[in-house]
Structure 1
Amino acid sequence: MEVFVPIKIKHATIYHPLGNIVKHNTAYYNVLVQKCPEYIQNPTNKDNYIRSSCIKRYRNEDVQWPDHPLTPQGDHMGAIIIIKSKDDKYLLVRNGKLWGLPKGVRHYKTFTQLQNVCNKTYLETGEIPVFTEVVFDEEETAKENIIRETLEETGIVLDPDKIVECSARRNQHPYIRFYYEADFTSYEYIKVLEQNGTDHENDEIMWQTETTILKLLSRHREASANSNKRIFNHVTYSYLLSYFKKQK
């Protein structure tokens, strides 16, 4: 199950375009899963990967979410990527009820470092460290952001030289869009999972053909008035719709 392991800081200074912020005795939201259930190949569908057992999710709205770099308009910056296999299938991940592409908001590099130290210390000692004086000023680049998020969510190590940034045309979200052609087939992906594993964030992984994704996009659009029947998160839906329109 997810365990709440807050990142505790006595004095934090956050730099961003809206003005610097100073916080005292902050405890940022952070969870980890000890002995996280691994993904296994669905015996009825070789392109589908499910958890070997369910992860019980930590639920608490009274938490301080980490401060992330912001645009001048006050929006979270992030990155999202379409990954295509050698056999022309596209990678999707499911978080809760919704499917999406690998994506995430940018971190301050200091936050990632503190998170790694905090998790390592807790796993080794059971103690949660307290950091005294911390400055958040150096941001991940969009490419660094998507490399980290993709590795965490899918176990895929992206080659920076093969990552293609896509046009921002009709992109209403502050997420930089990327495209990547993997050097393995959807079936060979199991080797990546076995070698690298993933974090605990998502619940399912699936490779889908263009034909299937177009059908899912249509179903999502028809269900737009009913949030319970939507298939994709909104950032993913917008990018997939734009991407496949360009292919025609």
Structure 2
Amino acid sequence: MKVSKFFRAAVEMLERKPWLPGAVFLAPLLLSLLLAVLLLANICDSSFRFLPDYPDRLIVFLDYCVIYLWFFTSPVLAIVMFILPVAMLCSARCRFTGLKMLLAAFCALCAGMLLWLAIWLVALFSGEQMEIATENLARKAEAGRMGKTDYVRKKIPHMRRRVWMYGNRRYRIRLESTDPDRYSLTDLYWRYNIWRKEAESRRLLEGVERWENRKGGLFLETARGECYELDFESGRLKKCPSKKKGEDGK
């Protein structure tokens, strides 16, 4: 009796919400994408970042959650999502509801394929840290078995930063060449174009090798050994008489 009431209530709920199985199918994929983005954020350097580096155990836990939600949970729910409308098509009373559920299932499957691809792309960039975190945990466990209190932890490499902003984001230093490392300095708000109604940029210096953020400006050194000073307020870039060493961001 209770079982029949349960099935009757389930059918009535599906009649009101035929999209529900599709939503249940998409939920673990969305959660998996969110966790994959959190893993990617761990190796991305940004001026807006506020989270510290994740511990190794958290990295491994998040990676396992992504894998299980992505590879195991979502396929099972996809099968259930299509079995339910097919079963309801066998009943004359629920045939129209089964058709609506089948249509919703195909729409959810298309959205799920896009989410699947997005998770794969995000995981592709952040997969190396899982191997390093697992290796670090193994080193820690080995050190504990040997009675040692410390161990050599391998650092999680971050994605290489390519852009630095200075002077209230007016001046940009960007990586232009990686072999060898060479940067360029650009004034993003050089002047205002009244016809286009937008600010025009101007490249101030190329071949920058090192730079240092100083009060009110930048000190820069090029690969040719020339030194320059940039004043944030005036936007003037002048050559220095003496050569100094400095570096910021490298």
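For volume of the Cα convex hull per residue in Å³, which of 1, 2 scores largest? Top value of volume of the Cα convex hull per residue in Å³ goes to structure 2.
Rg/Rh (Cα atoms, Kirkwood Rh), for residues 71-166 alone computed as 1.03: which structure among 1, 2? That value comes from structure 1. Comparing relative contact order in percent (Cα under 8 Å, 6 or more apart) across structures 1, 2, the highest value is found for 1.
16.5 is what came out when mean count of other Cβ atoms within 10 Å over residues 79-86 was calculated for one structure; which of 1, 2 is it?
Checking each candidate, the match is 2.
When distance in nm of label points 7 Å out along Cα→Cβ at positions 151 and 239 is computed across structures 1, 2, the figure 5.6 traces back to 2. When P(r) over Cα pairs in 10 Å bins from 0, in percent, for residues 15-134 alone is computed for each of 1, 2, the one that comes out at 13, 36, 24, 16, 9, 2, 0 is 2.
Taking distance in nm of label points 7 Å out along Cα→Cβ at positions 39 and 103 as the measure, the highest value among 1, 2 is held by 2. Using helix-only ellipticity at 222 nm (-39500 (n - 2.57) for each DSSP H run of 4 or more, over all residues; to 500) as the calculated read-out, with -16000 as its value, let me know the right label among 1, 2. Going label by label, the one that fits is 2.
Each reported figure results from applying straightforward, stated rules to the coordinates on display, with no laboratory input. Small disclaimer: the values here were computed from a predicted structure and weren't measured. Cβ atoms are built from the backbone, for glycine too; each structure is taken alone.
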